[in-house]
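Listed next: structures, encoded as structure tokens.
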Structure I
């Protein structure tokens with residue numbers, strides 16, 4: 001896992017659907033509050049729908065970057081070279097939209113939905129990496145446009161978008177260092 005990196009430049013090379021299915025099946029092994037498994041994974045591969053997804057996400061991101069983002073946030077992400085433009089949402093062969101499933105017509109109230117979905121996403125990222133695929137976690141703010149665009153009910157709350165594919169041959173990865181384990185671990 002130490003070699004996993006967030007990729008923002010993807011190849012358009014197709015991804016075998018079975019790799020996505022297997023990775024999502026792995027994500028579904030995550031523990032969840034009361035074992036209610038409050039997640040939904042919507043796999044978007046249709047080029048026209050990905051184009052719409054990009055346009056909607058960029059609209060929210062443009063507003064965020066120009067009006068709502070703090071100077072501190074903008075300074076923190078500056079080394080990543082990212083801005084409101086999100087071409088990877090259209091270029092990556094697959095985008096997985098992850099939703100938290102809250103109380104619905106046939107689902108009980110979930111416990112610890114956000115935490116449960118976050119654990120499942122962690123397993124998903126690890127499984128996709130293990131399959132040789134590149135990913136990026138993207139959370140446009142706000143994300144409610146995803147419900148309408150992806151025809152999801154209101155009791156499913158957007159959690160994250162994950163572009164998935166192979167890195168472009170000329171993909172640029174920021175030279176970021178990980179904190180050493182002794183800096184983040186406390187053993188009592």
Structure II
């Protein structure tokens with residue numbers, strides 16, 4: 001008779017509830033950004049945190065609840081106060097503003113990857129994050145449309161800008177050797193001119 005190898009002992013360190021909750025969300029963000037939501041289980045998250053599954057369930061009753069927390073965390077990390085609209089009313093000021101956003105995103109590769117991976121999965125209307133991504137894309141489009149209001153057709157320019165931005169993020173996630181900033185700057189030099 002053979003015996004199963006002993007289970008790896010988990011270190012069930014007691015953390016304050018808000019600290020444990022943040023740890024769970026951080027680990028779930030990392031795991032989902034690599035494998036996608038559909039490939040990650042509550043057990044995977046528990047293992048990454050060194051805790052048991054019921055501990056995760058204590059904070060998040062389901063994977064959908066955990067996903068909602070991951071997306072809220074992503075928005076929290078991503079949020080910044082929007083500049084005054086008169087401060088970014090010229091093509092050059094918009095170009096400078098958006099380049100700053102690009103630089104910030106380059107420092108947050110895991111969150112960009114999370115967004116790209118989840119966004120691809122959430123194309124399916126049955127995905128729990130589908131409506132989040134529909135709202136988020138519409139909000140981004142509207143923000144871009146306000147930024148490029150000086151263009152002859154701001155609605156079309158905003159679509160072009162959104163398509164370029166999301167496409168470049170996808171390329172960068174798939175191939176980190178892509179020089180994101182160089183490609184962005186090349187596009188921006190042509191796009192952000194008065195029309």
Structure III
């Protein structure tokens with residue numbers, strides 16, 4: 001059965017998206033080991049997370065929205081989101097970011113993750129960044145393929161680093177060069 005073509009707008013996340021983004025994330029909390037959070041969140045609990053992403057700078061939140069819903073509701077039709085977050089809190093890490101992408105279950109396999117990462121890395125061009133990192137709970141071939149498509153390389157695996165659903169999970173770590181060094185290759 002062919003998938004319906006959806007026109008998608010990628011934009012900065014906004015306060016109006018909080019409930020939809022919380023619901024999307026909670027799906028992964030409840031149903032998968034993709035995130036190591038183990039309890040679902042309320043939108044109010046997620047508000048500080050949303051507010052930690054300004055519209056510019058190295059730490060971003062971008063959302064993908066089905067354009068058929070843009071005029072009807074500011075947050076309807078959210079298909080996914082991508083973030084670039086501080087890698088670690090100490091100042092010497094400021095030129096590194098951790099990136100992630102989450103797609104609504106019904107949007108998986110439609111290229112939404114690719115669209116979000118393309119927009120995210122374009123938005124990060126010109127920022128004072130040197131590396132992007134992504135941790136992928138294993139197994140997750142789709143995520144590994146997405147990151148490889150964007151130039152990430154596997155740099156190591158933390159074995160049995162997280163426990164969820166009564167078992168231990170490995171996390172593979174991927175790295176991507178950013179800034180002038182990435183442009184030279």
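Only the coordinates and a few stated rules stand behind these numbers; no lab work does. Quick caveat, the model's predicted, so the values are computed rather than measured. Cβ atoms are built from the backbone, for glycine too; each structure is taken alone.
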The value 42 for percent of Cα pairs over 23 Å apart, for residues 60-155 alone, derived from one of I, II, III, belongs to structure I
Output 51, 45, 38 (Cα extents along the principal axes in Å, calculated) maps, among I, II, III, to structure I
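Matching task: -21500 is the computed value of helix-only ellipticity at 222 nm (-39500 (n - 2.57) for each DSSP H run of 4 or more, over all residues; to 500). Pick the structure from I, II, III. Provide the component values of the computation, followed by the final result.
Values: I: -10000; II: -21500; III: -7500.
Attributed to the structure labelled II.
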For distance in nm of label points 7 Å out along Cα→Cβ at positions 76 and 108, structure among I, II, III ranking highest is I
